[in-house]
Structure I
Amino acid sequence: MILKINEIYHSIQGESSFSGLPCIFIRLTYCNLRCSYCDSEYTFHDGKDMSLSKILDKIQDYSCKLVEVTGGEPLFQDGCIDLLQKLVDLDYKVLLETSGSLTIKNVPKEVINIIDFKCPSSNMKKKNLWDNINYLKLDDEVKFVIGDREDYDWAKNKIKKYNLTGICNVLMSPIYNQIKPQIITNWILEDNLDIRFQIQLHKEIWPEEERGV
C-alpha cells in the first residue's frame with residue numbers, strides 16, 4: 001500500500017480537545033475542497049510516495065504515542081483507512097482531521113474523528129456530508145471555523161438541528177487574522193452554547209511558519 005505523503009513531523013497539537021499535547025502529524029497530499037481561507041494549499045499536490053512500512057518506521061523516530069492523520073483531505077486517498085488501522089494496531093492514540101465531505105463510515109472505531117464542517121464563508125458548505133453525523137462517537141469532535149456572524153449563526157443552527165452537543169464534542173474557532181477571537185467568545189457566552197472555543201495554538205507559537213513545525 002502506497003500513500004502520497006506531504007510531510008511527517010513532531011510538534012504540539014494546535015487544535016481540538018488535545019490542544020497543547022505533543023503529537024506526531026502525518027499529512028497526506030491532495031484535497032477535494034478549495035476553502036477560501038485555506039492555510040495549507042501546499043498539500044494539494046506536493047508530496048512523495050511512501051509505503052505503510054516506511055511511514056510507520058518514520059514515526060518511530062519520535063517518542064510519542066499521539067498521532068494525527070491530516071491533510072489536505074486524508075480520506076481522499078484509499079490507503080488512509082489502512083494507515084489508520086495500522087496505527088491503532090500499534091497502540092497509538094489516533095486522531096483523524098477531516099473536512100466532513102467524505103464518509104467516515106469505514107474509519108476504525110478506535111480513531112477519534114475531528115470533522116471540520118464547512119461554514120458559508122469557506123465557499124464549500126455544499127460539500128458537507130451530513131450523513132457523517134450517523135457515525136459520530138461520544139469522543140469524536142465537530143469543528144466550525146468562523147469568519148463572521150453569518151458563519152456563527154449558521155453553525156449554531158446546525159448544532160441545534162443535529163443535536164451535536166448531545167452526540168460529541170463541538171468546537172468553534174476563528175479564521176486566523178480575519179475575526180477577533182473575543183467577538184466569537186462573546187457570541188458563545190451570550191447564547192450560552194455548550195461548546196469549546198479554540199484558537200489555532202500553533203499559529204500563536206510559530207506565526208511566521210507556513211508549513212508544519
Structure II
Amino acid sequence: MKKRIFITATNTDIGKTYTTKLLLREYASRGLKVGVIKPVETGVVDGVYPDGDVLLALVKELNPALKDLSVSDIVPISYELPAAPFIASGGESFDTKIVLKAIEKLEAYCDVLLIEGAGGIYVPLDKELMILDLIKLTQATVLLVTHCSLGCINDTLLSKKVLEDAQIAHAITFNCKKSDSSFEKVSLPYFEAVNFPILKTSSDIDTLCDVLYNL
C-alpha cells in the first residue's frame with residue numbers, strides 16, 4: 001500500500017481542496033508521483049464537479065501518468081444535491097467497494113495518494129457509515145483542516161478527540177483566511193497556553209508534508 005493521506009476538516013467550506021492542492025504541489029516538487037481522489041462529491045450539476053474538476057486538472061499537470069484519467073476516476077461517487085451524501089443520495093447505502101477499487105487503481109501510478117473527504121468527520125455517508133468510517137477503511141494518515149475564526153478552539157478540539165479516540169494518526173493545520181484577523185487575539189492565546197502545535201496551511205505546507213509523510 002502506498003502512502004495515503006486523508007484530508008478532512010472541522011466542517012464544510014474550511015479549505016480541504018485548497019489544502020489538498022498545496023500538498024499535491026509540494027509532494028510533486030519533491031520528485032514524488034502524486035495522486036488524488038475525492039471518494040464522494042455532492043453539488044455536481046450538469047457534469048460540473050466543483051472540486052473534482054480542479055483536482056483532476058492539477059493532478060494531470062503534476063503526474064503525466066494520470067493524463068488519461070476522467071473525473072469519474074477521481075470522484076467515483078457523486079450526487080446533484082449539495083448536502084451530506086446520505087441525504088443527497090436519497091438514503092441509499094454507500095458502496096465502499098467502489099471507493100476502494102478506485103483507490104487501488106490510482107495507487108498503481110503514484111507514491112502518495114491524497115484522499116479528500118466531504119465536509120467533516122461526522123458527515124453521514126448513509127444510515128450506518130460516517131466519513132470517520134471511510135477514514136478507517138482506507139487506513140490513511142489524516143490531516144485535519146481547521147479554521148481560524150471564532151469557535152475554532154471548540155471545533156478543533158472536538159475533531160481532534162474523535163481522531164484520538166479512534167487511534168488514527170493525524171496532524172492539524174489552521175487554514176486562516178483574510179477575514180480571520182481576530183485569530184491572534186481571540187483564539188491563538190489558548191493554543192499557545194497549552195503548547196498546541198500551530199501549523200498554518202499557507203505558510204507551513206512544507207512542514208506539514210514532512211509530518212504527514214512520517215506519521
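Read the figures in this text as sums done on the coordinates, not as results from a lab. Values in this document were obtained by computation on a predicted structure and should not be read as measured data. Cβ atoms are built from the backbone, for glycine too; each structure is taken alone.
Figures for the structure shown
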read-out: FRET efficiency 1/(1 + (r/R0)^6) of positions 31 and 175 (r between Cβ atoms, R0 = 25 Å, to 0.05) - structure with the largest value, from I, II; value: I
read-out: At a computed -6500 (helix-only ellipticity at 222 nm (-39500 (n - 2.57) for each DSSP H run of 4 or more, over all residues; to 500)), which of I, II; value: I
read-out: Structure (I, II) behind the derived value 20.5 of mean count of other Cβ atoms within 10 Å over residues 119-126; value: II
read-out: Which of I, II yields 1.7 [distance in nm of label points 7 Å out along Cα→Cβ at positions 15 and 159, calculated]; value: I
read-out: Answer label among I, II for the case where relative contact order in percent (Cα under 8 Å, 6 or more apart), calculated from the coordinates, equals 28; value: II
read-out: Comparison of I, II - label where distance in nm of label points 7 Å out along Cα→Cβ at positions 23 and 191 is highest; value: I
